[in-house]
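Below you'll find a set of structures to go through.
Here, each number is a calculation from the coordinates, and none is a lab measurement. Only a predicted model underlies this, so the values are computations on that prediction, with no experimental measurement involved. Cβ atoms are built from the backbone, for glycine too; each structure is taken alone.
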Structure I
Amino acid sequence: MTALLLRRVELPGGIGDVAIRDGRISAIAAHLDTDTAGPDATVVDGHGGALIPGLHDHHIHLLATAAAADSIRCGPPEVRTAEELAQVLQNAPGDGWIRGVGYVETVAGPLDSRALDRIETRRPVRVQHRSGAMWVLNSVAAASVGLDDADHPGIERDDSGAATGRLFRADDWLRVRLPGDGPPDLRALGARLARFGITGVTDATPDLSAETIAVLIDAHVNGAIPQRLHLLGVPVDTATEALPPTVTVGPSKIVLADSGLPDFAKLVETIRRAHDAGRAVAVHCVSRIALVLLVAALDEAGAVRGDRIEHGSVIPAELIAELARKGICVVTQPGFLAHRGDDYLERVDADDLPHLYRCRSLLDGGVGLALSSDAPYGPLDPWTVISAAADRRAPTGVVVGPEERIGTGEALAGYLTRPERPGRDPRTVEVGAPADLVLLDRPLREELAEPTSESLFCTIIRGEIVYQRSHRSNAAR
């Protein structure tokens, strides 16, 4: 493994040197001799820039994010009207399937096959709602996958029994019926994550198949995704003994979809089954009713350490103390406010707006808070999310829930906690710790005053430099 000596980096105790060997921090002092890290050590001069633990994105969908990079944007800010939607779909390159993403009803109302047929009838088209929960197919696409004769429970049908072209949470079913060259290449995404200072990711995709698990692990092992990999969607009966040491299995992902909430007894049994298998649960909750259902189910099944809520888009104030009592962490995405805040102000029920993407009240109430992107549905850049948690400004500048603002330092801490314990005990730069680190080109105080990924100079994962900027910015010391 590469040995590193980081000189003149800002640490909590002042400027100092950090030695790295065999993937771990081996020494920290005001000054270290070159031989401390070893005669073969690569020396990096930090010029007084802050050295911090690497960031962990606690909720991301890796394959969907990679696929989205090659898809047609069908929603704001790129597309805002029905005319613009028609234009981008009709001008899509190639002559095969058209894959659109990011659609929202403010563009052209509810979509179904008939609506898409008015735009494109020659090529098969599938458009994903920006929530990620629904695909809409035009008639050519629907015929290609045999939608009318299929029996997946997520296929919406009209009163006559005909498929409308709308599919809810049917990604796996749809994927195996599509032509293609296999899963998307994850290498470019891994490089982007490193460029943002992300050294670990939690893939929150539910119900991962054995084939998809193999794809993700292979991408990690071959270096396409150099980040440490934490998986939520691994089925509870999957053997995990042979996983690489940098791939871990987290809580079992459960989706409480508002399009079809589960039977209460079935939800309780699903939670118990995960707990009995030694797994906590990570539960997708975006509405008030879903959260109330979950809290009641955890009352019945019992909560265990590691149980977590994904999104927590709407958390009524009266439930905060209950979440704290149960030790439940909330993994949330205030970055949505920066991208969709104006839409929320117009479309979210007025009674729910004060409870939207809480941060301050959760921290003050003793609830563990971890931040994440939910990419590709939210902004991938963690520094954008950190800024959004602090200012909560919608695209037009309106502040959404000012009382829920937190400091940028508190927001950064939401990215520094361990994947197995999100929202608790942020990692620190200390001897013996894994060398998953980020070197900035400025002091931490300046970075927190104006968070930006442009200040990132170097990303280190397991003691290896996976990203290093070729030059320092004008703000570097």
Structure II
Amino acid sequence: MIAESTVTLSGEIITPDDDAYEAARRVFNGRIDRRPALIVQCATADDAAQALRFARDRGLPLSVRGGGHDVAGRSVNDGGMVLDLSLMKRLEVDPQARTVRAGAGLLWREFDQGTHRHRLAATGAPFSSVGLAGFTLGGGLGWLMRRYGLGCDNLLGVRIVTAEGNTLRADAREHPDLFWAVRGGGGNFGLVTELEFRLHPLRRVLGGAVLYSPGDAPQVLAWLRDHALALPEELTIMASFVTVPPFPLLPKAIYGASALALIACYAGSARAGRRALKPLRDLARPLADLIVSLPYPRFQQAFDFYVPAGSLNYWRSGYLWNLTDETIALLTEFARTMPRPLAHMDLHFMGGAVARVDREATAFSYRDAFAALSLVTTWTDPAQTDANLAWAEDLWRALRPHTRGVYVNFLGDEGPARVREAYHPDTYARLAQVKRRYDPDNVFRHNQNIPPAGD
């Protein structure tokens, strides 16, 4: 393996003989059980460049791990090297310029805590345990997207180590083709060690959930079909079929019941937010109304219990261009048999600032979609695996004809054809050309892979 005379690192090198190995190889999805030959925990960009050159020169399979939240588990491999960036937690906020330089190992909860001290924020993931880099490079659907755009729309530049081991700055002026590609094309083009974001003034949001009974779901979803994209851009919402958790603020009578949750984040004044949210609160008689004013980091962590680390996960996803009566009926029907207590079906409504960005400005393709649909099965008992997979696959077979395309960050291990579906054909072809320029040997292939043009 790596001898001390070969590489000098600020971080750590972990092998299967080390006590730390079992914890270091685990990722968010407990269904992933891979055993790399070594795990290099990088503390600096130089660590990452050295480890990358070592793996490339010896032909070792290479996986890059940030937050480890990829449901397909591509951030870990069998028999190769995992380049683990989780120690890279640098966070430098410039409150006057409203920008931040952030290490690729940060989780969104850590990023939010650092920017919140300056009353600033950027579009982050729906769950605070998600890694900063993977979320942003895949596009970045999050709670502030209708007002401030996708995560990648707030990206000003990246520091990236190429397959040759060279460190570059990619932004609108330097290597603009590479900067275009990393905003939606994932980790295909190099090892991103630092991200620079534009920040926005934000301290508190009006956020939480209004819970409706499944019987009211058809009329609630029909209203959203007609009005969701016309709502104020300060308001980002997700409709989610869930099992009601045993939270103290909820009536005990509905613990464990099925519900349709309208999860709202209003990033504006509380008075305007109450006006904007009133129609959502009056669609039917709610089971509970938990929308309150709270600090943005607290809101972003409010739903983390649905994605416990180490749980078993299986996801399916696609974009919707409308909510037809048939789609609504299918979602409502499958909600009755949805595995409990952690499975959920989510509709991330788009529009607003997301749709205003030109499709060719970044590699993220489906800005004109109505909503991103995600079907998430999560369980902790291996004996429940077959039942969870069967429910998810039955639902997906019924819903797939109603979808087009897919958000790359919601993709499981579904094969090359599905990766192509994450992009418009012209976008995919352009990404393959950028790949050919910066990674012609496909060193960065343990991801939702885009092979170099010509392969």
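I have 1.6 for distance in nm of label points 7 Å out along Cα→Cβ at positions 30 and 46, calculated from one of the structures I, II. Which structure is it? Considering all the candidates, the number was obtained from I. Looking across I, II, the calculation of Rg and Dmax of the Cα atoms in Å that yields 21.5, 69 traces back to II.
Kindly point out which one of I, II the value 29, 20, 11 was derived from, the read-out being semi-axes √(5λ) of the Cα gyration tensor in Å, for residues 350-445 alone. Can you show the working numbers first?
Working: I: 26, 16, 13; II: 29, 20, 11.
Computed on structure II.
Taking 0.35 as the value of FRET efficiency 1/(1 + (r/R0)^6) of positions 78 and 222 (r between Cβ atoms, R0 = 30 Å, to 0.05) derived from one of the structures shown (I, II), identify that structure. Traced to structure I.
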